[in-house]
1. Quick one: log10 I(q)/I(0) by the Debye sum over Cα atoms at q = 0.09, 0.15 Å⁻¹ came out at -0.38, -1.15 when computed from one of I, II, so which one is it?
2. Comparing mean count of other Cβ atoms within 10 Å over residues 75-82 across I, II, which is largest?
Structure I
Amino acid sequence: MARPPNEYEWRELARRFPGLVWHDVEITDEPTRQYNCIGYSMGLRQWINPDSPLTAFEQQYGTEGFVVAPADTASVDGWGKDDGAEMTHGSRQSTTRPQTGLWESKLGRWFRITHGRDQLVGTRYGTVLTHFLPSFARGEETEGVSMPEYGDDELRQIAEQSGRVDPGLKAAFDERLTAWKATWDGPELLTSENTYDFATGPEFEAVVGLGDGIVPLIIEEMTQPDGFFLVPLLEQYRDPVPPGAPAESEQSRRDRAIRAWLASL
């Protein structure tokens, strides 16, 4: 249920997005790592990294049935920086307050909020650079939150492989993984829409430094609901997960990566 931000939440929102106006802002969903702005603006409860540049971003939306449209008829906006070299965000007309003319955004792993159309302009997301309209009728959400589903044989194989890892290495992995995950709540990453933004910094490099012996542990961790954030870590040791459809979710890429690893055993 939508609610107004409390004093602390409003202060943090306004600090990151100075253009926000108090009476326009309602929190329409609480923080979650399961979906981001791109997925939500497409009507999906999934995390979809924004493609860049602008032409690739527009193609990404096109694969989900959206067409580029004039600003005055569009129901979805695409945001970016540097004339579209870096695309950052997607917002959509609010369905929780449809008569107000407000828009709605999922802010990375943080809140989903209502806001005026241009009130997020700033250093984080840049400005609105493109506009979309769905080419067919879409509901509030066309798909629920994507949860990982693996067969008993798959989970057994993963457990067997992770169980063979040296206990000392596993302890080091657990400690360093915890330290890296703690950085995900930092102010620069809280509203990030791209999982690869999280794969940086000394804490991440400390995990990478453990070597490829931790791959079974990474795979096991990736089976958790937010395990798709570890795909960039896995790619430090294995070939990058090959591209799927332009609007493929990170949950789907995670599942493909796990099954490719299992097939290689």
Structure II
Amino acid sequence: MDVCIVCASNDERILESTLLASPDLSRGIELSIQKGMRSAALAYNKGIDETGSEFIAFVHQDVFLPPGWMGRFQDTIDTLTFTDPNWGALGIFGLHENGAGIGWVFSTGLGRVVGAPFTGISRVRVLDELLLIIRRSSGLRFEEELPGFHMYGIEICLQAEAKGMKNYVFPAFAIHNSNGIKRLPYQFWKACWHVWQKHQHALPVSAPCIYLPKSRWGLLLRILKNYTWDSFRRDIGNRRVAAPELLYWKLVKRGLAPVFH
């Protein structure tokens, strides 16, 4: 399969126990692990330059892909090549124009399934960053002026939209082996501000963690809420697990995860 995986990693233990523990990755798939980079955009663009596959999957280090996942991805590519060969970005969780989410992921940080089973490929406006796929031939690249490790997925989806490309979600369950958080960090809001300024023409837009309004004051009020009201929220105590593959099979037993054939 003409696919490579690019990952920006800052923790070898998480990388080895989660993403690199995904069974399908042992089948000779090209990997580009970027370390010590100051932003996701720089890491991912370097990954694009260092690889040669047509389909490039940008995956968080704390994502586990169940056995058979690549087969589901191949089926999706075969379908899109026929129905929309000029597609923009592809992922496993996203939001429609009206803000409704679609996807099927288990989040250890939230301690629950996010989304629900669905069939077929669904058009969305933006995608969650835990897993993003683009075509090399699309010419899409990540915004290198975007600071840090947030909002790059929404930004590249809006790039694709501006170029007349459509973004899609496909049904391929995965585990996001993350920790819970209390509130969004300063770097997230810095990235939000950058995207808000660059993509004024495309606003408003609903993203997985934030609604970006047309109004500057609307965004400022959301930032203020994050540092005032949200400060009184209790920490989400759920934490990542040491063996996500074992968790996957437990979820299968409980009917909360699929087995890919």
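1. Derived from II, not from the others.
2. Working: I: 20.8; II: 14.4.
When mean count of other Cβ atoms within 10 Å over residues 75-82 is calculated for I, II, structure I comes out on top.
Every number in this text was worked out from the coordinates using simple rules, so none of it is lab data. Every value quoted in this text rests on a predicted model; they were computed, and no experiment measured them. Cβ atoms are built from the backbone, for glycine too; each structure is taken alone.
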